[in-house]
Structure I
Amino acid sequence: MTRIAKLLFLSAGLTAFSLSYAGNDDAPDVTHVVELFTSQGCSSCPPANRLVTKVAEEEGVLALSYGVTYWDYLGWKDTFGDPKFTDRQRDYQQALDGANLYTPQIVLNGAAHSPRYSKKDIRTMPLPETNYTASITLENGYFVIQSDQPAGGTLAFITYTPGYQEVAVKRGENRGRTLKLSNVVTDIVKVNWAGGEMKLSQTPQAGQAYAALFHDPQTARIVTAATYNPSSQ
């Protein structure tokens, strides 16, 4: 059964990967953004984890897994959990008129959510054709984010560990199970987008990838996205 919970915190932060950003001729554009809010302490989450692991391998799909914290009291503290990720889920709850926070929750392109989607569902809902582009590059070792999205929206800069990780759960509802999660988010930073170009006082870290998600100011929908993976350079 899908678990429902009352909201807790407020969000800001991000993490992501792979040199695969709009406007880069050497890699496919990001055409679908799949964000999974999950918990190692939730017995309903493993099927959603498996789905996201599968779609993360598809071309054009940026799939991200956020560990939320509000089920930690069930006997197992999520090893990837962070209140900032619960905050991001709460932002979506408010933008999408959700009644409660719950896991698993899959958010497609910041526009729709469900505890269960199929690969077909995800494939048939691409990012909107806004013609906005975005890129993440390095300048003197620091990130530079560029986009022709007009000022006024929100930029979520995500840091994540590319690929999948396995966690052996020893207590709680998933006791004895080994969970597999893909592209686990480790940090998220949320800023107001002023348009044009933004330089971040952040440098690439070993083993991490990065993503820039640009949200519409009115609907919170993602209008364009960029990714960067130092290991692919």
Structure II
Amino acid sequence: MNNPIEITVHFRTTGHLRANEILDELHTFSKVLAVVSLKLTGWLLKGKSKKEAFLYDVFDANGPTSAAAAVLTEKLKNDIDPRIVSMWNGHDDDGDGAAIKYIGRLPPEACLMTLNMESEAFTGDWKAAAELVTKAVLLWHASVVTVETSGYFDHRVFKDRPGVGWMLYLPKVLTVQQVPEARALIPVLGSDKKQVGTIIVSITDAPFSDQNPEHVKIANAIEVRLVDQDLLPRYADS
């Protein structure tokens, strides 16, 4: 089985990080996840114990539940920076587990939304994965989005910069001439239909695997190419 897949969104908030604002954002994202995989549904608030972690559904057909909103409002009332919301899909013994962690920080600090999934919970279709990245970019006005396996971290060329892994979104218009090693370059269009960035895809004929040396080689080559052109930001600058 492949290592778990991680999608990480880097962004800066324009809100006040209230519990209802965070839940509304995550609810919008959860609807996109449900289209990608039925296993990415049924989100529950994480608790201090396994019993507590099954108590509160985060969303229902109408949006965030009143119970989840009340619990999070109480939990976050004394948390200023960061404000953390964690949820999971209730699967922990069948290889379909998934968890979301939202780390909200006030400007100018960057926020993070991380989706961690067992490979069986996600899709092997790179186009569906890229569409999910597009929706995340537009929802959070992301500065960087990465899609990679958990084991790829140790294979990155530059430890102070995002890795390419399976996919990397950058808020730049990129061309084949700039990144010839990429298997696909997907333009991301804003609401005005102008391109706001590009998703770089390293592998299109199979799900990315850090256990496949050829996959790692291609991702590394893209990272080097980007840095040579000063196109891959450091974490501190993203």
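The numbers here are math on the coordinates, done by the rules we state, and not lab data. Only a predicted model underlies this, so the values are computations on that prediction, with no experimental measurement involved. Cβ atoms are built from the backbone, for glycine too; each structure is taken alone.
Starting from the value -0.70: which structure in I, II was log10 I(q)/I(0) by the Debye sum over Cα atoms at q = 0.13 Å⁻¹ calculated from? Only one of I, II returns -0.70 for log10 I(q)/I(0) by the Debye sum over Cα atoms at q = 0.13 Å⁻¹, namely I. Which of I, II yields 0.3 for distance in nm of label points 7 Å out along Cα→Cβ at positions 157 and 189, as computed? Computed on structure I.
In this comparison of I, II, the computed figure 21 for relative contact order in percent (Cα under 8 Å, 6 or more apart) is attributed to II. Taking FRET efficiency 1/(1 + (r/R0)^6) of positions 45 and 181 (r between Cβ atoms, R0 = 41 Å, to 0.05) as the criterion, the largest value within structures I, II is that of I.
Given a computed value of 18.4 for mean count of other Cβ atoms within 10 Å over residues 37-44, which structure among I, II does it belong to?
Only one of I, II returns 18.4 for mean count of other Cβ atoms within 10 Å over residues 37-44, namely II.
If distance in nm of label points 7 Å out along Cα→Cβ at positions 61 and 213 comes out at 5.5 when worked out from the coordinates, which of I, II was used? Here the read-out was taken from II. Comparing mean count of other Cβ atoms within 10 Å over residues 133-140 across structures I, II, the highest value is found for II.
Suppose you compute helix-only ellipticity at 222 nm (-39500 (n - 2.57) for each DSSP H run of 4 or more, over all residues; to 500) for every structure in I, II: which one lands on -3500? It traces back to I.
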